[in-house]
Structure 1
Amino acid sequence: MLTSKPMPPLNPKHYQVPLLALLAASLLSLAAEVPAQTITEYGIPTESCLPFAVTAGPDGALWFTEVHGNKIGRITTGGAITEYRIPTPDSKPVWIVAGPDGALWFTENGGNKIGRITTLGSVTEFPLPTPGSEPWDIVSGPGGALWFTEHGSSLKIGSIATDGTLAEYPVPLAPWDLGVGPDGAIWDTEWGSNRVARMTTAGVVTNQYKSPTPDSDPNVIITGPDLSLWFTEYAGDKIASLTTAGAIAEYAVPTPKSQPGSIAVGSDGALWFTEHAGNRIGRITLVGAITEYPVPTPASAPMVAEPGPDGAIWFTEYYGNKIGRITTPSPN
C-alpha cells in the first residue's frame with residue numbers, strides 16, 4: 001500500500017505495495033518480457049478513484065467499484081465508461097457481484113452498508129445491523145442470497161436476500177474473502193490466521209484448514225474447473241488449491257514478492273490472477289504451470305480480475321486508474 005494513497009481502513013499489512021519496488025518491478029518486466037496475449041487499457045474519467053473490483057453484469061458490460069471516487073462504474077466491452085455516484089459519502093465501495101435479481105450488489109466498507117445498483121444506475125443501500133462491521137467481500141451464493149464478510153468490529157459472515165432481509169453468523173476467526181464451494185457450502189479465507197474455513201448456509205463452521213506456508217495470508221478463493229477450491233496466498237507468493245476433503249497443493253509464483261491478489265476462471269479453462277506488486281497478470285493451469293504477462297502501465301497495481309462476456313479477462317488497475325483487458329488463449 002502506498003503511504004500517500006491509502007486503501008480503505010484495513011490492517012496496515014494488507015496490500016502493502018512499496019512504490020519504488022513496484023515501479024522497479026514494472027520497468028524490469030516491461031524490458032524483459034513481451035506479453036503473448038494482448039492487453040488493452042482504458043482510463044477512468046474520475047482521477048485517483050482507486051478502482052478495486054470488477055464483475056460481469058447481466059447487461060453484457062463490466063461493472064466496477066471506485067474506492068475513493070465513491071462511485072460504481074460501468075464499462076462496455078468496447079471501452080465506453082459510465083459512472084454512478086453512491087448516495088452515502090465516503091462509502092468506500094470495495095467488492096461487487098452480479099445478483100440473482102439482475103442487479104449488481106456491492107459492499108460499502110466505509111459506509112457499513114450493502115449496496116444494490118440496477119443496470120440503469122439506480123442505487124439502493126441497506127445498513128448493516130452491526131456497527132463498524134466493515135463489509136468486504138460479497139458473492140452470489142446458495143438460496144438466491146448474497147453472502148458477505150465482516151471483518152471490522154465483528155467476526156461475522158452475513159447474508160442478504162434480494163428483498164433486503166439480512167442475517168449475520170458469528171464465526172471463530174476473522175473472515176476475509178468468500179467463495180461458493182462445489183459442495184454448496186460457503187468457503188472463506190482467514191487472512192490473519194492463515195486458514196481456509198468451510199461454513200454451511202445455516203452458519204455452522206464445519207472445517208478449518210491451515211495453509212502449509214506460514215503467514216501466507218490466504219486471499220481470494222473460488223471454485224476451479226476441477227471442482228477444487230483455488231486461492232491466492234498474498235504474502236506466501238503462491239497459488240493454492242484445496243479439495244473439499246482438505247488436501248492442499250501450492251504453486252510458487254515465478255516473480256518474487258508478487259503479492260498475488262484475486263483469482264478467476266478463464267474461458268480457456270485455466271485460472272487467472274493479479275499480481276499487485278509484480279504488476280502482472282498471471283495464468284495457472286490445473287497442473288500448476290504458470291505464465292505471467294506484464295501490465296503496460298508501470299506501478300499500476302492490478303487488483304481484481306474477472307472473466308468478461310467477450311471471453312477476455314478484465315481487471316482493475318488500482319494505482320493506474322484504469323480498467324484493463326487481456327485476451328485469453330483458445331481452449332485446448
Structure 2
Amino acid sequence: MINIISTQARHSNITGPAKVFRNLVKGLDKIGYPYVINRDLNATKRLWIHDDLVALRHLHYSKSRKVVGPNLVVMPGDLPPGIKLDDTIYIQPSDWVVGMWRRAGFDHCSIKAWPVGIDTDEFSPSSFPMSERQVLMYFKRRDPQGVVSILETLANLHLPTRLIIYGTYTEAEFKQLLNQTSLIIWYGRHESQGIALLEALACDLPMIVCDATSVAQEIPTHPYTPEFFNFPVTSAPFFNAQCGLKITDLNQLRLAITEILDTRARFHPRAFILESLSLESQARAFVALWEHWQLSFEDGRTEQCLSSKAFSPTLAFRINQLGTRVQRRLRQSV
C-alpha cells in the first residue's frame with residue numbers, strides 16, 4: 001500500500017502535476033495495487049510526496065520508506081532549506097532532467113527517472129474521415145516568429161491547418177481537435193515528459209517535433225542560470241521512429257511533412273505508447289521503486305493502512321507559518 005500525498009487531490013484543474021497524480025491512480029487501480037490519499041505520514045510503509053512542500057518539510061516525522069517528486073521544485077536550489085532527504089528516492093520524469101539535477105549538484109539522495117503512464121482509453125484513435133482531417137499545429141512558449149514560418153510552409157503546401165496555443169484551450173477542445181487531425185506539428189519548449197504530446201501520440205497521430213535544444217529557447221524564459229543554457233534538452237523525451245520525425249531547423253519542415261505524408265503507413269505512434277508508457281506498466285514501475293528497500297510488490301498488496309487520520313501540519317509548523325506571514329505583512333506596511 002502506498003500513501004499518496006498530493007495537493008492535486010483537492011483540485012479539479014487539469015495541469016501537468018494533476019495528470020501525474022490522476023494517471024498514476026488510474027494505473028494503480030488497473031493493476032489492483034492499494035493506496036490511500038493524504039493520510040498521516042506514518043500511515044503506510046510506503047510514502048510518496050508528489051507536490052506538497054508542506055509535507056516535504058515534515059518528511060523527518062515519517063518512518064516510512066519515502067519517494068518524493070517530481071512536481072515539488074524546478075531546480076535543486078529551490079528546495080526548502082534544511083530538508084533532509086536521507087534514504088529517500090527523488091524522481092524526475094526523464095533522464096535529461098535527472099542529468100541536469102546532477103550537474104546542478106544534487107546529491108541529497110538517489111535520483112531516478114520515472115514517467116507517468118498515458119491514458120490510452122481516454123486518448124485513442126478517431127473514426128473521423130481522414131479526407132476531412134487537417135494538420136494541427138501546437139505552440140508552447142517558443143519564438144512567435146517560428147509560428148509564422150511554420151504556418152507559411154503549411155499554406156504553401158495547401159494543407160488546411162488549425163493552431164492551438166498552450167494555456168488557451170480546455171482538454172475537451174484538445175480532444176476534439178485531435179479527433180479531426182491527420183498530422184501534428186509540435187513547436188514547443190523543452191519538456192520533462194510532455195504529457196499532452198504523448199496523449200496526441202496515443203491517438204495514433206504521426207508528429208513532427210520542432211525540437212527545442214536549449215532551455216534558453218523558452219519564451220518567456222524560466223529562471224535557469226546561463227550555465228544550463230547549453231545543457232542538452234528536448235521537447236519530446238519519449239519519442240522514436242514509430243512516432244514521427246524530429247527536426248531542429250525549420251528549413252527542414254517542408255521535407256519532413258512530405259516524408260510523413262508519403263510514408264504514413266510506417267508510423268505507429270500509438271503502438272509506441274502502448275509498449276512504453278501504458279498506465280499499467282508505469283504503475284508497476286512506480287511500485288518497483290520501493291524494491292530499493294526490499295519492499296516487494298506482493299507484500300504491498302496485502303499491507304493495511306495504519307492510520308485513518310489525514311495528513312495535517314504540526315501545531316509548531318502552523319505557528320511558524322503564521323509568524324512568517326505576520327512578519328511579511330509588517331515589512332510591507334513599513
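No lab work stands behind these numbers, since they all come straight from the coordinates. All of these numbers come straight from a predicted model, not from anything done at the bench. Cβ atoms are built from the backbone, for glycine too; each structure is taken alone.
Figures for the structure shown
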| quantity | calculated |
| --- | --- |
| Identity of the structure behind 24.4 (criterion: mean count of other Cβ atoms within 10 Å over residues 196-203, calculated), options 1, 2 | 2 |
| Given -1500 for helix-only ellipticity at 222 nm (-39500 (n - 2.57) for each DSSP H run of 4 or more, over all residues; to 500), calculated: source structure among 1, 2 | 1 |
| Relative contact order in percent (Cα under 8 Å, 6 or more apart) derived as 16 - corresponding label from 1, 2 | 1 |
| Structure with the greatest value (metric volume of the Cα convex hull per residue in Å³, set 1, 2) | 2 |
| Answer label among 1, 2 for the case where mean count of other Cβ atoms within 10 Å over residues 100-107, calculated from the coordinates, equals 22.2 | 1 |
